[in-house]
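Given below, in the form of structure tokens, are the structures.
No lab work stands behind these numbers, since they all come straight from the coordinates. Keep in mind that this is a model prediction, so the values were computed, not measured. Cβ atoms are built from the backbone, for glycine too; each structure is taken alone.
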Structure I
Amino acid sequence: MQSIPASKRASSIEYAIRDVVVPATQLEAEGHEIIKLNIGDPLAYPGLPTPAHMVQAYIGALESGRNGYSPSYGLPELREAIAEDERHKGWPAQAETVYVCHGVTEALQILFAAVLEEGSSILAPGPHYPPYMAYPQMYGATTVEYRLKGDDGWRLDFDDIEQKMSDDVRLFVLINPNNPCGSVAGRQDVERLLSILERYPNCILIADEIYDGLDYTGTHVSAASCSSTVPVITLNGVSKVYYAPGWRLGYMALHDPTARLSHVQDALERLLRSRLCPSTPAQWGYLAGLTGDRSWMATYAQRVQDQRDYCLQRIAETDGLELQAPGGAFYMFVQLTDEQWKNDDKAFVLQLLEEEHVLLVHGSGFSPEFGAGHVRLVFLADVAVLKEAFDRIDRFLSRHRSAA
């Protein structure tokens, strides 16, 4: 019988970070051990567990029966703690405009549904986190990529932004620190961006700051803290800086300095009510993270930075690889310079996996135009694992260079 058709919107979605896991899983089924440097999951790498006091708060919520439906916008205690945390970043966040979601991914889906319509556009950086390309089309919108300067630390290309801005752009995305590049936009760049966006009264800045606690430059700034004219919706959560990705808990916080978000806020709240609520016990765990001791963060951050520094050293020593050093997050967007690979990053990833059992992600999966010729490497593994991975990558490059 003929197969039942699926929707075109779903059939066209690709998610490079997990798509490459399919051949890796097949190799594992054949008995091979894979060094996985493809996914930004801190718990996939030993030594970076979710803090014990957060886990205990989660368990305590289950044991005490605090496991039913919670308010659709999030626990009041958690919303206030998030607002307080954002106030420490320099802007007057209020609990009533903080909304807790099933991770930043759900926050994006709700935000896109509330704002985007047929014919509208969203500007997202190229390269970028794949859902910014996949989700807007579900609401009749188009994602347009603005360029990050791959030869200048992946900084914002303001000339390109100016050229691509229009009245059809309803949402502008700033991922800071960036995934997959690890670049950090400081105050000067954020303020310059806001000076452009303020000329477009129907445009909202999405400030994806999920990696804000992983800044090695000391220059990261909250976009909301810089804005007195442009509405900003800050996205953040528990996955990266609090090392609890499987809890699927994030939030959006609205900054509306010129009182223009009332209709959007109403739409957001209607959508949030319709999906009931985020995980209740996970919210109690996140609350413990926000209100409890944070001294552990410095230890974790130092470990991740040491692993970053080791990768910088190895890439500098490896023929065929070049890098704009990341200033934040835990990703490196590595350029392939050998003739055989620089125009086919996906083939590099798949052959490296097949021959050396090291799993990376092809850069073109983050942007066919701006990510091609690169690979994303996650530096969350400990130095011993990273050493073995780079030894294999070097061996792979040397072998293919000799055979060419």
Structure II
Amino acid sequence: MLPAARDRFFALLRSALEEGTLLKLTLGKARGADPSLKNIFVRPVTLKTGLAYAFVWRHATRDVTKNFPPDSAFAQCQALLGTDFLDAHLFTATQSAQLETKPDGTARLSLHAATPVAAPPAALAAHDRPKAHAIPADAPWLHSLGVTNNRGQPRDGMADKFRQIQKFAELLTHLLAEAPLPADRPLRIVDMGSGKGYLTFAVAALLGARAQVRGIEARPELAALCNRVAAEHGFGTRLAFEAGTIADAPLAPGTCDVLIALHACDTATDDALARGLAAGATLLVAAPCCQKELRRQLAAPPVLADALRHGIFQERQSEFVTDALRAHLLEWSGCRTKVFEFISTEHTAKNLMISAIRTRDTGPGNDALADRVRAFAAFYGIRTQTLARHLNFDLAGPATA
């Protein structure tokens, strides 16, 4: 009976690979010879040669990606599962399957029906077509928001914004594939500080029926504009904008899977991250800007004092310390965090992105990490910071060691 569980799982996998119905495959509980290897993520891609599957080997400090045709992808999974990895999660548009393998070779298969949802648009996977975009250039909403003209070309002064939209769609596709998000219902995505909605619309267009997207914007006139454009272009109830502040927007626990906060100014980024954590978000994506809060507190370490006499270095130091501290606090709160360049600085100076995938709840056992956070804050003379206050983390607290 037990070997049948493995056979049934691989029959489901072979069918999903050959028919092109696979949305995502995750291999976990690594036990191979390389201790830095944590997971493998598999997703469909469209190459010039046809359908293939991208395997992302997730190491502690790097990712390695390789593409395989369906037959080779299946052989890779057969070789890896039960040897280098004990668990596998398979997601298709209609069901999910989990195979749990024990070190002695026995296995258990769990099957769950999923609410039928639209498969990702083929454009999402066409990563090697030089003229293909995750968001079609002729999307009518891009024209209504003033990004493109009626021929699908970026308007004067909007080429950088168009590139930013495409890059964000590409990055979000990868982050969504990495995060352990539900596959049996539409994702609940909240964009805090959505502005004119460029990227909020991109999320809704990217995911289609796979997501319910809310934009929160403090300026009522922008929320009204975005709702009108969403209605004009058939987004229906899956995209809505609300007028309100990040701090006051209704966001109850358990109502958010993905929290997005792009270019929320200064401590508004902290407010958004804290709201997302409190609402139970699995994935948080932030592109901070105007990191001013800590600049007045920064006490230059003696070795840096001469350099930090210059205002430009003080500003950059404040940006670095603020976002590094945010990353530390997110890790303490139970997230796996990455910080990377969002888009080239030739397109925007606000190019830093922080992503955080929740892997556990905050609790006992984080004393060593808390000590490292406090040591970092103490080195720069930081006594208080908004995200730390939201998380009830005392930056000046005593070390536990």
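So distance in nm of label points 7 Å out along Cα→Cβ at positions 46 and 62, computed for just one structure, reads 2.4; which one of I, II is that?
Computed on structure I.
Turning to a different aspect of this structure: State the single structure among I, II that was used to calculate P(r) over Cα pairs in 10 Å bins from 0, in percent, for residues 110-269 alone, giving 11, 42, 39, 9, 0.
Structure of origin is I.
Determine which structure produced the value 2.9 for distance in nm of label points 7 Å out along Cα→Cβ at positions 6 and 286, calculated from the coordinates; the candidates are I, II.
Among I, II, the structure yielding 2.9 for distance in nm of label points 7 Å out along Cα→Cβ at positions 6 and 286 is I.
Next up: When helix-only ellipticity at 222 nm (-39500 (n - 2.57) for each DSSP H run of 4 or more, over all residues; to 500) is calculated, the result is -12000; to which of the structures I, II does this value belong?
This value belongs to structure I.
If Kirkwood radius over Cα pairs in Å is calculated from each of I, II, which structure is the one that comes out at 22.0?
I
Out of I, II, which has the highest value for mean count of other Cβ atoms within 10 Å over residues 86-93?
Top value of mean count of other Cβ atoms within 10 Å over residues 86-93 goes to structure II.
Could you figure out which one of I, II the value 10 for relative contact order in percent (Cα under 8 Å, 6 or more apart) was computed from?
II
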